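So, here's a batch of structures to check.
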Structure I
Amino acid sequence: MSNTQDFVNALVVGTIKYLNKLNLKLTPDEEANLRKDLFDEFEKRI
């Protein structure tokens, strides 16, 4: 796994944990979309 993927995965996990604390549960599809969108945006900037 690349450093970019590791970073995005950590960001997604942290974001999901935070949303869960706010009682904003994501479906598996929403989690996958979040991961893809964050990765795509991050890739644009490197």
Structure II
Amino acid sequence: MCEKLLLAIGLTLALHLCTLTGLFSLSHTAEKDIQNEAFRFVAHKNEN
């Protein structure tokens, strides 16, 4: 009984960690894309 409970808690924590890591990498990628877009926009404005 105790082992199953520990296993369930372990799996839940692992799942949360995976979700947090996934969200973090997604937001990090989005942040880079936004910076690139902003840079391109400024560079384009300077050309004209």
Structure III
Amino acid sequence: MHKGFVLLNCDLGAEEFIVEELRKISQVSQAYVTFGAYDVIAEINTD
């Protein structure tokens, strides 16, 4: 299994929607809104 992290910048106010949509993807094990240089972080797992 391989694991990776994706850092995203989003339009202002779209962060929660993007996290909700990411969590629907089976390969995304976790997704969170963050503060700082990036708006969202997602953990991706593959076989």
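Numbers for the structure displayed
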read-out	value
Structure (I, II, III) behind the derived value -26500 of helix-only ellipticity at 222 nm (-39500 (n - 2.57) for each DSSP H run of 4 or more, over all residues; to 500)	I
Cα Rg over 2.2 N^0.38 Å - highest-scoring structure of I, II, III	II
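Here, each number is a calculation from the coordinates, and none is a lab measurement. This is a predicted model, so every value here is computed, not measured.
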